[in-house]
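Listed next: structures, encoded as structure tokens.
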Structure I
Amino acid sequence: MEQTSENLSFKVKKTVELSNEEVDQLVDLIRSTINEKKTRQSFKDKYLFNTLGFSFHALMFKNKKIVGCNTVIPQEFDYFGKKYLFGQWCETHIAKDFRGMFSNFKKLGNILNDELLKNKICFIYGLPNRALYVVSKRLLGMRDIGKLKYYAYPINLSKFLKKYYPFNILLKFLIQIFLKLRFKKNDDYNFPINKINNPIFKQGRYFEKNTYHMETFENIEYIYKKESSIKHNNAEIVWIIDVSPLNKSNLEKVVNILKISNKTADLIIYIGDLKSIPYNLIKIPDRFIKENNIFSGKILNKELIDEKIFSKNNWNVNSSNFDYK
């Protein structure tokens, strides 16, 4: 599908249809908009390793040069016992000189959704940044599903609350005492909407092998990454990306394993939406979360997907569902 408007042309291409020159242009566009280290190979790894073997790229051209893109990765989901294709809306980039033209952003979204529907993708979802979140709701009809919450186990708060020394030390001990005394309640999780966590999903989601650590313990698979946070005085944060199968007991075990195996860690964080909080995690108040933490979506095929998809309690959702961490 191709459209033309105001010397700009719009076209949707699958990853396998992109020329090397177009891939290089997309890599340059990503670098210029978010200053992310991206190569031709890492671009292909991210967008080829999925259930279809390609992703969908809505492209905006100016004189045959790509000046805008909107990208969706196809993912298999279990939706109330039935398998469907969803689309993970993961990257939207517009060159500096072409921003603010909302009609062009809408055209990118519309032609992309038309192509997705032709390829039997019945729902799209994403975790856009704050600016895209507002625009996507107004122009593309995206609707809120729920708010992701941050749960943490504090090991050493001195680098996060440096200006409050020595009260930060007291706070750490008070929190850890609270966690030890908290009543352990056995609650299980029931999620009728789940990503299908098969090898091809893992290959695409965790293609940066030097970034992610994948471990198993008592038939529990867990994925995590480490980050030295510059904005928090180089504090070492361990991000739990996924736990499978996810239930309260398994998440508690993973937190305990990570706090023992990561001696230099200052903080362990899990991002998700849990019906009950594990005894060894506390919820970080929303006022401390700077990024957009509301994930949203849009039904493309109303014959297959109904309003239950917008109930956050139905979703098994965490960092693995997005390219955020």
Structure II
Amino acid sequence: MWRIYLAIGLTMTAFGCGGADTTKKSSSHGKPAACTAAQVNNTQCSGTVLQKCDGTTWATVQNCTTTSQQCSELTATTAACVTPVPTTCTAAQTNFQRCNLNLLETCDGSTWALTQNCAATNLACVASGNSATCETPPLCADAATNEYLVCDGNQVVTCNGSTQSDSYDCMASGAECYDFPDAAPATAWCVVASGDACLSSEGYQLFCGSGGTPSASMRCDLDVGCTSGGSACSADGFEQTCLASNTLLVGCIAAGNISQQFVIDCAADGYQGTCPTGGTACVTTVSGAQCYPGVINCSGGLTCSGSNTWGTCN
């Protein structure tokens, strides 16, 4: 499984989360020109035109006819330019069935007629010989990708190609599993609500959000849990840094287009310290305060009793 955790008591590891026509034919014209931030990177068809949401509007990706293709909406949030398959069949093929991506079609003696749109009920079309059925798609459906994460209810499932290799129960932390729609490769992780602890009992970092959806405006305070006041951060090349209001940024969790800060309030009870401008750690001069070398340092002639572990300033 994709492990995300505190490497030591507080210092956080940085990471990045981290064919043919499928569902329905080209959609009708007249779709709304505007989209929302929640739809960023979603794609749709407007007639023969493939569009992508940039957070405010549906921007043109390409007119599929320029490559002799048609625009097809594969799922509720994805579309693509696809090469059309033959629409005619023969009398000898009467009642034969086929999968036109996620469209189950039956030969009526002259044409391939739509029998069922499997994707409309979150199913996948599966062909066997001259028959086809709509079936529940496998969790691990991307045989070409070595490691990716998907939700199975509130379980985060780790896939290696088409094989499931591990799973983690978000409910163990009172969280919900969320599939990031714009992550590549596929990524899923646990989301907890405002005020809830954002570290699991195993030390896994959890996303903060509402209704099981992560929020870019939230962050994790390691003392009080999920709070508002979050800002974007980068998990790549992460370094601890002092923010405003005696707040120490100690980590960044990222997946898809969502990133969240993990912070410590240096002035909180137990630390009673500050975070100097330009600094990279909390500093406390209070005897008996909690300390952790490199994260919460003792000053004013005091030393921390812990070495790569929690201690007190003496």
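Where a number appears in this text, it was derived from the coordinates with a stated rule and is not lab data. Nothing here was measured: the structure is a model prediction, and the numbers come from that model. Cβ atoms are built from the backbone, for glycine too; each structure is taken alone.
Couple of notes before you dig in:
- At a computed 64, 45, 34 (Cα extents along the principal axes in Å), which of I, II: I
- For 23.6 (mean count of other Cβ atoms within 10 Å over residues 85-92, calculated) the corresponding structure among I, II: I
- Distance in nm of label points 7 Å out along Cα→Cβ at positions 69 and 293 derived as 5.7 - corresponding label from I, II: II
- helix-only ellipticity at 222 nm (-39500 (n - 2.57) for each DSSP H run of 4 or more, over all residues; to 500) from the coordinates reads 0; which among I, II: II
- Percent of Cα pairs over 17 Å apart, for residues 117-228 alone from the coordinates reads 78; which among I, II: I
- FRET efficiency 1/(1 + (r/R0)^6) of positions 213 and 285 (r between Cβ atoms, R0 = 25 Å, to 0.05) derived as 0.05 - corresponding label from I, II: II
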